[in-house]
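Below you'll find the structures, each written out as structure tokens.
Every number in this text was worked out from the coordinates using simple rules, so none of it is lab data. All figures in this text were calculated on a predicted structure; none of them were measured in a lab. Cβ atoms are built from the backbone, for glycine too; each structure is taken alone.
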Structure 1
Amino acid sequence: MSEPITLPAPPVARPLPTEKTLHGITLTDDYAWLRDKENPEVTQYLEAENAYAEAYMAPEAGLREQLYTEMLSHIKQTDISVPYRDGEYWYYSRTEEGLQYGISCRKRGGPEGPRERAEEQVILDGNEMAAGRGFFAIGSVDISDDGRWMAYTVDFTGFRQYTLKIKDLETGETLAGSVERVGSVVWAADNFHLFYSVEDEEQKRQFQLYRHMRGTPYAADVLVFEEPDERFNIGAGRTRDGIYVVLESASHTTTECHYLAADEPEGEFRVICPRKDEHEYSIDHRLGQWFIRTNDKGRNFRLVTTPAEQPGQENWIERIAHRPDVMLEEIDLFHSFYIACERRDGLPRLTLHKFVADTAVAEPSGEIAFPEPAYSAHPHTNRIFETTTFRYAYQSLVTPSSMYEYDLESGESALLKQVEVPGGFDRTLYASERVHATAADGVQVPISLVYRKDTRLPGKNPLYVYGYGSYGYSLPLGFGSSRLSLLDRGVVMAYAHIRGGGDLGKPWHDAGKMLVKRNTFTDFIACVEHLTAAGYGNRAKVAAEGGSAGGLLMGAIVNLRPDLFRAIVSHVPFVDVMNTMLDASLPLTVPEYEEWGNPNEAEYFKYMSSYSPYDNLKQGDYPSMLVKTSLHDSQVMYWEPAKYVAKLRTLKTDRNPLLLVTNMKAGHGGASGRYDYLKEIAFDYAFLLKELGIAESARS
């Protein structure tokens, strides 16, 4: 048994009331002062919360170390990825035991693979670049057509503010100069001109596209496009055939694409289809035809083609019609075929269409089959336009990440690599299921489940439920070796595909945003109630987890039904909805009016204030809660969870723990090093096991 400990009193943040009234409703904020990052009192408060969390978890130090060791034992620390071909080189990454970051490499080779005796060239070593820094992340990378010049961006703070550099891969030298706040980077076909996007300094919105001539001062770069609408972000890339540079400007609901011949970098960008509210589309090019995925005729998108020099809608020819029950998520376009990436019944499908000679007509030619009831599948890296093979990734809740290569001629898929899971993993010990819960309005909500067969006891197991449900994001069903530490201790793990996500297409997203956002929260509650009623978990041992917009979900469900949950883990939670969405100077606020609504309008203000977690905290009992944030988060500012915890401490009437943990050196994604990240997971899992009452059995 754990030795009893005496905890210090939890930290107390002093209230400093401020009020704001809009549309006849007054919002009181006692902790707005926590926004002042430079205030020493703010740092002291965050550090005091960290110390309190460590004190509470001190008795579980052994369990945390055990969990970390277990999770590490399931990772092949020295490993190498499957090389992919791009031009005259084959690119891959590798990891080495004891090193936090991957190493990006390449070798010369031909169509069949790297040359047998080709020398390895390290093009980026994350460990060298990260030396002496608390955080490190690579953003965008693009290599010129001749394979010599690499443009890349790097972030050393976690604030997702990236710096552009250019490296000569022939000499290994990095060119002088840099550019701050860069997003996408793309080389023109001449290996000399580089296009890059830049974000607005305050709102972190990618809004300008510049053209740079290699070897010249960045101060001389030419601004070629600027997006004035604050709802829109821009990005640039190349079509797979390399013929065009594409500039995309997109909001959450509207798209506008521009194109420029890649061999005419100083030319003018032309528009494909002028923006129209609620019209989203994406483009690629093949043999003088634009292939356009568009939702102009239905929310789930259709595919059309049009001559490259006549891109207007009046020339569009339908190739795949809109289907109300099938979401067309993406088109992977090649010289002799394309893959339609679709989602049916909440699951991804990859269907093959072969072109009739050099026409734009393509005939359906089968579907890549997947064997499990719940899984993730998507295109992998395919850089060669003229090819007869297609690489895709597949994994499930019980099958490790796998890369396959599909042969168009034989119709067969060959496994190129499956991530090795050392430490005694036996997939036959685990089972995956897909069930449905009935929401309050009768809608069927899918749930994916995984558990260890020999520990399953109907109605007895601890139950863990994960959710997100925003931005039309489809919840991926990937394999996680760290998850084994919970499954092997008898935890049943469930993933709720609630409305607001994209699991059942655009209408599923529409049904959980704006003025029907509450569906996201009530769907999750319905999923938990169904799972416990069906015997998948013990009603007294239910934990839930979510992050970012999923942290909003955690805050909302705790306010609505605190009695359902024993423990909550909430990562970088978007809980201060009203104050954030009323502050147009913050990153993401204006673009996200199209997801949550604009609270400057009375109807949205009233609706959003009815569910905003921070504004709806009240006196009462709450579950055990672990709330995590990062000081340099640029998406959900650290002060949201800090304010939330400070306020909740004054209202909760129970003795359950409320912990706030702030990573003082990272951003939205937490720790950047792979070992540091595992330690963060070990902390979370130790908290869950402790609160679910199975920490002692974990130690035995």
Structure 2
Amino acid sequence: MSPKTIQPPPKPIRDPRSSLVNGVERTDEYAWMRLTEEQRNAKTPDAATRRVIDHLTEENAYAEQVLAPVAGLRNALYAEMKGRIKESDLSVPYRENGFWYRYRYDEGAEYPVHMRAPVLPNREEIPAEFTDFLDEQAMAAGHDYFDLADFEVAPGNNLMAYSVDTVGRRRYEIRFRDLATGKDLADVITQAGDGGAFADDRTFFYVRKDRTLRNARVFRHMVGTDPAMDVEVFHEKNRAFSCEVYRSRSDSYVIISTESTLSSEHRLLRTSDPFGEFEALFPRGRKHEMSIMHVGGGESGMPGKFYILTNWKARNFRLMECPENRTAKEFWTEVIPHRVDVLLEDVDIFREHLVVTERKAGLSHLRIVQLSTGSEHEVAFHDPAYVAFSGTNPEWDTTKFRYGYASLTTPTSIFEHDLRGGTDVLLKQQEVLGGFDAERYVSERIWATGQDGTRVPVSLVYRRDTPLRGRSPLLLYGYGAYGINVEPVFSSNRVSMLDRGFVFAIAHVRGGEELGRAWYENGRMEHKANTFSDFIACAEHLVKEGYADPKRLYCMGGSAGGLLVGTVLNMRPDLWDGAVAEVPFVDVVNTMLDADLPLTTGEYDEWGDPREPEAYRRILGYSPYDNIHDADYPAILSTTGFHDSQVQYWEPAKWVARLREHQQGKRPILLWTNMEAGHGGASGRFERLTEVARIYAFLLGRAFPQAGT
């Protein structure tokens, strides 16, 4: 990527604005880049909005200039990645409440069509004919962005609610469809969350967002009436909490779940009494997290029971049960005990069995327990790095369990497990066109040693014929926040990088939950520095062991992973030749000081509240935007969405501008803004490939300077 013919990058106006925080004056020369949501959506932009839009447009043009030498490579990458996708495809059908459901992709379509067929009486086979009931491709027509978040079918199977977002702001519109006629009703709910629950065929509960996009209020809507007349049934006033509403799998309750980073609460309403009051199942407790599952008493007339997945006196969680009519803790009975070395992640409840999803030594396990005898068996997996997860299992009275499996070399596969016999049937594996052969690739799992002596797992994949011994470029990916794991899953897009000689690695740093709850707790709040030092230790270990050419080492992360990238670039700019920061959370202090922004109030338990002096000093110590300094920074590509509701676009825009001020080397620092999307980028299955191709071409152009041809 020769800079000889490239015009200088945009030089945004420096317009310093000061504020006093904890007795310290803060100055932000790029605060003018921030626009309100109203300004972003205005049909006629004002002068301030035009200045920002012009700047972002100039940044996009500059990025295209710098990437022009790899334009041919971008086109080739896009064609390759699209060519691996089976364009006409069908999902695995699942059965729920008397119908089979599945979706299909038609050739050339960006979005799927959802279908269903009645379950044949007394027969298990899947009907040959399905009826379309929700055509996303048609619904997306005329929109630059489209997201169908969810659909819910009423108990009588003749009415459906569905939620869509056509901006990327994750503020949804809920509509209702008569499934007999295929026509939408007049009811339209706006400013909503992404789902809801039917109590019966006419009563629907849903969440509305507040001005910070927090799911704050639950309403009851009567289908066929004006949503302006909807009744508020719950208001979560604590701004650290967000709520959702759903129907229990037993169909007995509508449940309002409210959660913060470290606490949760559930309020229940019987579906048989839709105009009743929601009642808290257990009192809300500080640092008490739980999820609940209800099992009905059935035809016996006896009360049902609740299963509670809880961290009460159980750091790595345990499973308890209690009678439906006696839910206080003194009536709880332990079903699965707490274990120091095993994280209990999830439990699926069936009539005769429990399916337990656990995490041991960083890898997921599926354990099946027979309720009547206590006997158990485990599903066997053999890849060195993989993920297994519960699939779509809406029915309780079954002996079949759907689960998904993937590894760095194994495309996502859907299996059906016989809970009684312990056997598996492969229902579908992601088909990868273009001659993909898993045997050509090698997956490994190794361990690096962190700064404090902690062992950190790393997952790797590369082609068998890729030269190691320090001769190949390596891309290291990381996240490290919220207890979210970066799973070693297969990517057909990544094959384009592997086939061109890259090694790909995932650093499972602290802040995730791969090694249990302690792994998360030791990567948040006052322990946040561990996330960054772990990532650097993984990079150094990969170089030391010969997996990476030290002159061609790259890092990548998105959102909170972008915070990780921004911080390690400040700490060790010499370590990397290039970096990709997708929708990066890099302006941590300013964002966490602003309670009017989405997510801020709900994340004080993750990062700290910088209005408190100690937390302010701690966050200030690593916030990427605040710690930029004169250095020879690596080449950087930062991406964002103009309508991002989670990490506002101005964070990477400001970060890039300040980085350029302090760049002492000649490597480019680029910003690309998708002006029509939000946090997730482009929405179509092919359109999003243009964004992947841009990133891959940027990295390949750095690692292989002649790659543009």
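One of 1, 2 was used to compute distance in nm of label points 7 Å out along Cα→Cβ at positions 37 and 357, and the result was 6.1. Which label is that? Value 6.1 for distance in nm of label points 7 Å out along Cα→Cβ at positions 37 and 357 corresponds to 1 out of 1, 2. Assign the value 0.85, calculated as FRET efficiency 1/(1 + (r/R0)^6) of positions 29 and 501 (r between Cβ atoms, R0 = 41 Å, to 0.05), to the correct structure from 1, 2. Corresponding structure: 1. So distance in nm of label points 7 Å out along Cα→Cβ at positions 333 and 549, computed for just one structure, reads 6.4; which one of 1, 2 is that? The correct label is 2.
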